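The following blocks contain the structures, represented as structure tokens.
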Structure I
Amino acid sequence: MTLRIFILAVLLAVINSGLQAQSEVTGYVFDNGTGLAIPNVTVSVPGKKISTQTNYTGLFTLRSTTSIDSIIISAINYRQQKLAVSNNPLRIFLQPAATELAEIIVSANRELQPRSEAPISIHTISKATINDTKATRLDQVLNKVPGVFMVDLGNEQHAMSIRQPIGYSNLYLYLEDGIPIRTVGDFNHNALIEINQAAIDRVEVIKGPASSLYGSEAVGGAVNFITPAPSAYPSAKIQVEGGSRGYKRTDLFASNSFKKLGVYIGGYYAIRNEDDRNHNDFKKLGLTFRADYHFNDNNFLNFTADYINYKTDQVGGLDSTKFYSKNYESFYRFTYRKVNTLRIKAAFEHIWNENNKTTVTLFHRNTAIGQNPFYSISAVPGNTSKANGQINEDAFKSYGIIAQHRKNFDFLHARWITGISLDYSPATYRANYIGIDVNADKVYYAYTATDSLLTNYKVDLFNSAVYTQLEFNPVAKLKVVVAARYDRMDYDFNNLLSPGAYSGAKSASNYFSYFTPKVGLTYSFTETKGLYGNYSVGFAPPNITDLFTGVQVPELKPSTYNNYEVGGWLSFNEGRGNVDVALYKMDGSNEIVSVRQTDGTYKNQNVGQTTHHGIEASLRYIILRGLTIKAGGTVARHKYREYVKEGKDYSGNYMGQSPSHIINSELIFKPAFLKGFRVALEWQGMGSYYTDPENTAKYKGFNIFNARTGYQYKSVELWVNCLNIANVVYATTVEKSAWGTTYRPGQLRTFNIGIAWKINKTNE
């Protein structure tokens, strides 16, 4: 009897094992547009409480004690799919969802979370938008974000305006994968030159202070560039393009995974050659290497390296005569800017269990910016044929670590995030005097180099910080976020010259510190509509060049800001449309602005009390199948509350270069009857603004239109872009001072034509 029972048990085990084998489904999930694997996708069996999620390679394995005939695949940002189980392994391609309200973001708390849970104004520029835009400059994609105007200063040089007037101060933090691309205290308004435009998977833009998490300089906003993850299967792409104004560019990338190791390499080389009188040539090489290694499901290592080599002519501004006559010949014939950057990052992530995760990131930067800058040229009193100038180099090396731990609690669905940041960055600055020759047309046509040192110093920068953030749900639909950060910035200044008007201050040590709190909440009425509000503090210390270059006694004070914000989101008409709105008020103290001096040079100065308030809104709506409209913009006011300059009281005046409104709208058509074809018409508009703090002169603003079209057939893509199709004369920024009125011209009508060839094994 016992033998019979034993044999029966063995037979049942074998049968059960066979049933188990028949009810196992495996597969991979990919993004239909990019071909990249999608992690954290939920795969479930209809009508059963059986589900699993994809891993980092998009792989899933679903097991059931009964047979599986069909599965449901769902992921935030993608359309849900239900499909029959036909073979193993499955290859599933998901289409992006129509609504953008359910975006997954990482910049709000350095962790993956739905955008609707973040009590801040944040906007994501998707990979699809980047690919369709075929931008030759970052402003062509960033300016699609409501409330953002990235100023084109030529050949990827730029300034920025996010909840601030157009300016050059250190009020913005630029990050790559959550790590600042430059060290705090050595801000450069052209920092995005140091980004490899060909290696961007998506961009997340936080508007308003983000200092409680990322630290100082994240005042007007923070822009986080996310690098592409390696693909699960072999993929590669090469593209070439050329423009009607001497622009040429080649992009390429290759990616693959080898069991636990995934590798990506991508970059581009761009050049421009124009008439020597325009003084507008440039060249840039950008390369990014990324390697992801998954030891197992709980341990992950990411390594990223970026290299940038860049040089451009500095065009400078134009006077009104040249500007309005479309004569874009430069007043300069020798000014230049060159950048060399190497950034290395290694991030190790350990998941202790479902409630605990630790991330440790080590990083190194080596950056040098050399210039013969037009903005440092000063007049020689009584001699119109001579001027003074300089050739300088600002360089630093960084060695840093960011360690963060995240813990989840069952109580109130709480999540606690805390971390430390240490950044040691020795920096150097050196400037040599040059004599400059000026002709009768006021063209600076030649210079004489000398051994005369104007400035030569070293600064050891040490930035340390600790931050913490607690999120919890006191009731089901309400999420509360409380955060705080303490920063200390130590400056050890060593002047290698005798102190003086040009050589700078005496050697000394100094530090700045600040505590930046934040509290915010979100309330989700339903999955498609909700509200948020926050109070946050921003902090920006003076730059080392502002503190020590040509300054005998450092006198600049740190800038501080109090920000109050409310907003909301709404999806309507079954997800065909969505709206996002934010209202803000930000009060600044000791705000630092760039002021042009009577000799033509620029100097940063504190301006007392300021106030900034406005409304930002975006709309996305699918009018008809394949026809979508996107509209966004801001209406804002930026004023001096207390500002006295050289005995003149500007309190109550509008701040210079603060547009009344900024608009970006786009009509996109992707017809179903011609798969792979797209055409878009974009409107970029800017309202009027005062060009000086006295409010004596105004620039009327501009409206330009851009058209883009492209067609992808299998692995080949062709496109044609036309920027400024009406050939409008406009300026990206206008400034009036005692030196005169200067116009930085926007690009006249320009055509760009390109072709790309992509290999993607997932589509075979």
Structure II
Amino acid sequence: MNAIPNLIPARHKNVNRAEVCDQNFIEFVQSWQGSPARASAQGTPVLPGSLCTLGDFVELFDSQLVSRHLDLMARVLRVKNKVFYTIGSSGHEGNAMVARLTRHTDPAFLHYRSGAFMAERFRKLPGTDGIPRDPIMDSALSFAASKDDPASGGRHKVWGSKPLWVLPQTSTIASHLPKAFGTAVAIEQAKRIAHKLPIPEDSIAICSFGDASSNHATAQTAFNAAQWTAYQKLPAPVLFVCEDNGIGISVKTPGGWVANNFRNRNDLDYFYADGLDLAEGYEGVARAIHHCRTTRRPTFLHLRTTRVMGHAGTDFEIEWRSIEELVAVEAGDPLLRSAEIALTAGVYTKEQLLARYEEMRKRCFAAAEDADSRPRLTDLADVLAPLAPYHPDQVNAEARRADYQEKRVAVFGSVEKLPEKLPPRHMAIQINNALHDLFCKYPETLLFGEDVAQKGGVYTVTKGLHKAFKNARVFNTLLDETVILGLAQGFANMGMLPLPEIQYLAYYHNACDQIRGEACSLQFFSNDQYRNPMVVRIAGLGYQRGFGGHFHNDNSIAALRDIPGLVIGCPSRGDDAAMMLRTLMALAKVDGRVCAFLEPIALYMTKDLHAAADGQWQFPYPAPDQALTLGEERVYAPEARDLVIFTFGNGVPMSLRAARAIEKEKGWKVRVVDLRWLLPLNAAAIARHAGDCARILVVDEGRRSAGVGEGVITAIVEAGHGAKPLKRVVGVDTYTPLAGAALLVLPGDADIVAAARALS
């Protein structure tokens, strides 16, 4: 490459490195002294020996220019509050090659430095469905947070497109890698269950990230799961694209680290390509993509990039990097190499190239000014619209749909053996029967997790499912909750209805960002264009006797309740559990919702309520046309008005026992309200019951500082009932100890009775 012209001292000290890089390009072209070749045909190599043709190069270079000028525009207009995002793609423009050599139907989960990838992928669908597409305008609308942004509707600057199969990302450190791997597995899984994919069967999943992000635990989880899958000869066509620019914000990656770390990993096939040189790097990218598509193996593409203009507009590199280092980095700008190739190959004269460069600048600024004139989100309802869609009539109809009787009879063995024909049973059996029913109803349903298949789960809740529906639909995973939830998102992306199991609530915390940052955010940040419906089964809460301690008696419900858009159902009895599962699956099916089904472990096998062998906590199995309505509470003694107890889960049978004792001691009539739905809480129902009764107790087995009770009391107070006698019975702010000591930190029957006395 020709040397960059000597920079004058004033430019050396310029804090605005975007201006420096911009001027570098102009001066480089102006001072170029090479000998251009004669113009060649479009199909000939752009340079001798290159797999990249002249036609390939011209379009790739244009995509690079689009990306660069979007960055430059963002830096200029951010200070004028016309643009609200300045993390740029400059130095990573070589990722356009990945877009060119893959298909627009290959699902892509992209690093935030993917401007050139997007510009290039837009060529795959220039408007064949009657919708004109312009990567510059679409990007400008996103930069400007305009309501017209086709990706997120103005909710965030994301690289995303429904027609281009780019699923919007906001958390692109490493948390998108597990769902990219999951999508690759889902592409292959669909064939095993005869599920029709929304994309071609030989598609691959693309996932890009930075060299620094490759060290993240979540990234390592995805790599390990991919290797584990390939080791067992199972296909997983995921293309991991590590865009190695040698630095993570300000922390440098040791030289050679990425290559040494990944080049010799078993069952993760390594390829290298120079992303700074289109002519040189094209073949390496092509080889990696061809390998991934044809072998169906996880593939790691190590793409050399650089980072110019800093991490973002607020990153003043000159304050922490030497001038000499900055100048050296800027000398490796891939646009300078592309300019040199263009001039050498005779694609442009110097004058033509500078004119093209300035034309792209004008287009980007014009698009930005247009985008700035468009409406932005100013109404709260508009902001929230895609977060948690709910169509109650459709959901209720779907939950109660029971047109699969023939399949049920085949699975259960006969009409006489259908669960609704059998005597009342406890919760574990009822959930098991409901799962069998749901598998009959939804052929696209998959259940997976640790120990769920042949063993039937730690508590036998999934017993018999593997035998009935085989390994294609019920299967064990490796011991990694992040991967389990990544797989769930992948299956959902491909149109299936996943039922992942997290073995214990405490294990969910290892992987909570897969729900918080990824699954529940997708509808919001894609403006409801993409959905990943699922029902996550989580065994949890306390009161296990003779087993557990904290990790098997976890009551950290707040970690779930704090997630926007999530639905949380928590049954206390078997018939409710079955009906709730049907509703949760309908929410996922109809509205694409992410749902958590919190199963109280201590109630799985509970049969009695007041005395041994009374059988009062066993219930008949509800027929398949019965379901719950989201938010609907269960009320015991609805006529009682002296005291109302709000509770859920294990608190329900405790409160019912306490209610009998309170009535005997105080003569009060006690109403017990089983909330059943912990997110969203039914504030209207809570207010109604609180208004009906003279005194209020809230029984919450969560922790005092972070449970469900705070939300219940807030609903009571905001409804104007805060002046009534009110108490909370709640767990202690501690981890749950082993054995009998656990009952010292969890609320019990006697605590409820004592709290009621204090309300006298």
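Comparing distance in nm of label points 7 Å out along Cα→Cβ at positions 59 and 411 across structures I, II, the highest figure comes from II. When helix-only ellipticity at 222 nm (-39500 (n - 2.57) for each DSSP H run of 4 or more, over all residues; to 500) is computed for each of I, II, the one that comes out at -1500 is I. Mean count of other Cβ atoms within 10 Å over residues 515-522 computed as 19.1: which structure among I, II? This value belongs to structure I.
Comparing distance in nm of label points 7 Å out along Cα→Cβ at positions 259 and 443 across I, II, which structure shows the greatest value? The maximum falls on structure I. Structures I, II were shown, and Cα extents along the principal axes in Å at 101, 57, 49 was computed from II. Given a computed value of 3.3 for distance in nm of label points 7 Å out along Cα→Cβ at positions 67 and 531, which structure among I, II does it belong to? Among I, II, the structure yielding 3.3 for distance in nm of label points 7 Å out along Cα→Cβ at positions 67 and 531 is II.
FYI, it's all coordinate maths here, none of it is from the lab. The shown structure was predicted, so the numbers you read here are calculated from the model rather than taken from an experiment. Cβ atoms are built from the backbone, for glycine too; each structure is taken alone.
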